[in-house]
Each structure stands twice: as structure tokens, then as C-alpha cells.
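Listed below are the structures to be examined.
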Structure 1
Amino acid sequence: MDNFEEQHLAAVKRGQENIANSPKAKKVSFDRKNRRLAIDLQNGTIFIVPVNLIQILQNADDDEIADVDIKVHGLYLSWNALDEDLTVAHLISGVFGTQKWMNNLQEHLAEAGRKGGASRSEAKRRASAENGKKGGRPKKVA
């Protein structure tokens, strides 16, 4: 057997081992209310991740996010409308985007918190009114 064939067989074996040892999705769904992906894995565990952590989903609307398929033996999640794929293994290990994205993840989370804090809703108004009946926020002690 020549060197090329040996390298090819070794690469095929590594690929098969990688597939066998990688986490695989059997079902994925998008929780619109809480804006989270729920990934049911073939080993019986469920992994849930907020979509605001995932770089490729930042500018996607709910319908685009919900249009997700499982590909390549459960190794990948694929968003057809966005022409984007992510490996299940990366999501589970906490890799939600490029290195630059991951370095700035705290900034992204803070921005999401600011947007949430600035939102106006009837539920938020009622909660504030109830808190006011209890005396409001505690006073700061100098």
C-alpha cells in the first residue's frame, strides 16, 4: 500500500471516530416566547441555549430561527433561510460565534440587558406599582 492510501485510510478512520464520539441532535425546536433553542441529543440530554448568544442568529427573525434542520447524522444544525450551519459540539461547548464575538460576548449580553431593562410592558408597570406599595426601592445609605 502506498503512502497516499495509508493517509486516506487513516483520515477516514479519524472521521468515523469523530462522528462516533461527537454529540448528535435528534430534535431541535425554537421556544419563541423565551427565545431559546432546545436541542434534544441522541444520548437523552437536552441542551437549551438563548438565541441572543448565537452570533449567526442576531439579525434573524423568529420565523428564520424556527426554520432549523438537523444535518449530517445529527452533527449540525442548519438554518436554510440564513444559509448558516453550526455544529452541535460547538454549541454544547459554549462556542456561539467567531473568536471576536466570543471575546465581546459580555458586551453583547450587557446590550441585551439594557434593551430588556428599557422595555415597557403592562407586566413591568404592574410589578413596579406593587413594589411601590411596599415602599419602593430601599434607600441608599451613604
Structure 2
Amino acid sequence: MGNPIKSYRQLAHNGSIARLHRIRAERALGHPLPPKAVVHHADGTRSDTSPLVICQDDSYHKLLHRRMRVKAAGGNPNLDEFCKTCEQVKPAAAFRKERQHAQGRRVQCYDCRNTRRRELWRASRERADEAAAAH
């Protein structure tokens, strides 16, 4: 996997090297970006002229990407989620709520999670049976 920073255009700015999209965002704000701010390309490209959204932190930036993924798959970002395992759009109720996840829900639907747990359980039973047979 390549380094994403290298794909952004960089310029000399205030005595150092800065990425163009961050320079554009600071000019639009009229002052430097806050320390945790992340600049999001609203159209999904890394074009020098793409519309930008200044996110207060990485969590909000990830939320925007999740919503874009749901919309691109034909779902409603206000009602649906995208399962990273089966790569399908499903209603938000098909995902377990979890506070520690940035958006409050798992990235894997109940069906995929249960399938994976059954596979792990069967594998552990097979290992236990093999160990018992070996003794």
C-alpha cells in the first residue's frame, strides 16, 4: 500500500512544505487549521480544485467517508450502513451499536458477524475433538 501523502501536491508555504489542500483550507478560513482538523475532498478526488470540507477531527472525516460509501452503493446515508464483510448496504438496525466505534455502530452486520462466530466455534470444536482423539 502506497503512502497517500505522496499523492497530494505539495508547495513551499511559510518556510516549510505543506499540502495544497491544507493551504487552500487555511486561506478559506483566514487562519491556520486547528491541530486535529482534517481536510476532506468532498467529491472523493485529490484534484487541486476539488471542493473541500474542513472536519474538526478524524472521527468526523471517517463518518463522511462512511456516508459517501453508503450513497455510492445506492443506499440512504441517513438510514443505512455499509457492511465491510459482505459489501452490501443494509438498514442501520442490522448493525450492532457500540460506543467505542467512531460512528457508534460496528462495520460488520449481524449476519456476517454471526457467520464468522459460528465458523470460529466450529473450528475450536474440531481442534478440541482432535486433541481429545490424540490422547
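Every read-out reported here was derived from the displayed coordinates using simple, explicitly stated rules and does not represent laboratory data. Since the structure is predicted, the reported quantities are computational estimates derived from the model, not experimental observations. Cβ atoms are built from the backbone, for glycine too; each structure is taken alone.
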Exercise. Thinking of 1, 2, which structure, once FRET efficiency 1/(1 + (r/R0)^6) of positions 70 and 110 (r between Cβ atoms, R0 = 25 Å, to 0.05) is computed, gives back 0.20?
Worked result: 1
Seminar exercise, completed: Computing relative contact order in percent (Cα under 8 Å, 6 or more apart) for each of 1, 2, the value 16 comes from structure 1
For this session: Can you spot which of 1, 2 the value 3.7 was calculated from, given it is distance in nm of label points 7 Å out along Cα→Cβ at positions 14 and 46?
Result: 1
